[in-house]
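See the structures that follow.
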Structure P
Amino acid sequence: MIAKTPVPPYYAVIFSSVRTDGDHGYSEMSAKMVELAALQDGFLGMESARDGLGITVSYWRDLASINNWKENSQHILARNKGRSDWYKSFKTRIAFIERDYEFDKE
């Protein structure tokens, strides 16, 4: 699903990753993090895809909201587990969204 974001401006956190082999609890923790992120003040939506390379984009009202999510204790535990067990490599980018547009045939 394409996230329904508000009229810009807002921010995007783009997380690109390559996984290690095996699940090692990843699927369960990933689902928990999606649920938890959605409860955070300033969270606007999320999109995710994986086919070898995984890309998750989360949308946020402002940089303070992103920082609060980064400092969430459960998110910190998940990030640490990611470094030790789930990812061969990853990169996080933070972008300021100035403009967006869409097309929906339906």
Structure Q
Amino acid sequence: MSRNADRVAWLRSLGREVEAEPLESRTVVIPRTFGGVYADYIALQREQGFPLEDYGGMEATRYTYRVTNWEGDEEVVADMIVYGQTVIAGDLQCPAMDGFMQALKP
């Protein structure tokens, strides 16, 4: 998943239409332990079958794309965390103060 076109195609395969270029790409370090708010995030990843926990302590890249086919009025973004060629986590979120986070996979 190192190529942008591959990431966009993968998101589209999940029914998520996104802008052609990411809003942001950032190197992140995966926590070694998942407590507090991270516990909820890891639970969301487990539900989707993403192996995020297996990458504790490692560097990965988080890509954020604007979703263009969201049915509400909110701005919604799709985050995906990629290690090498593997998507290890993902979510949909509305970054507003009263926003939400939900599974990336339908």
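Readers should treat all values here as calculations from the given coordinates under stated rules, not as data from a laboratory. Not measured: the values here are computed from a predicted model. Cβ atoms are built from the backbone, for glycine too; each structure is taken alone.
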Using the calculated result 0.60 for FRET efficiency 1/(1 + (r/R0)^6) of positions 4 and 36 (r between Cβ atoms, R0 = 35 Å, to 0.05), pick out the matching structure from P, Q.
Q
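Out of P, Q, which one gives 114 for volume of the Cα convex hull per residue in Å³ as computed from the coordinates? Could you put the intermediate results ahead of the total?
Details: P: 114; Q: 99.
Computed on structure P.
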Note: relative contact order in percent (Cα under 8 Å, 6 or more apart) at 46, derived from one of structures P, Q, originates from structure P
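Given that helix-only ellipticity at 222 nm (-39500 (n - 2.57) for each DSSP H run of 4 or more, over all residues; to 500), derived from a single structure, equals -8500, which label among P, Q identifies that structure?
Details: P: -8500; Q: -6500.
Matching structure: P.
A value of 1.3 was computed for distance in nm of label points 7 Å out along Cα→Cβ at positions 44 and 76; which of P, Q is the source structure? Walk me through the numbers on the way to the answer.
Values: P: 2.7; Q: 1.3.
Clearly, the read-out refers to Q.
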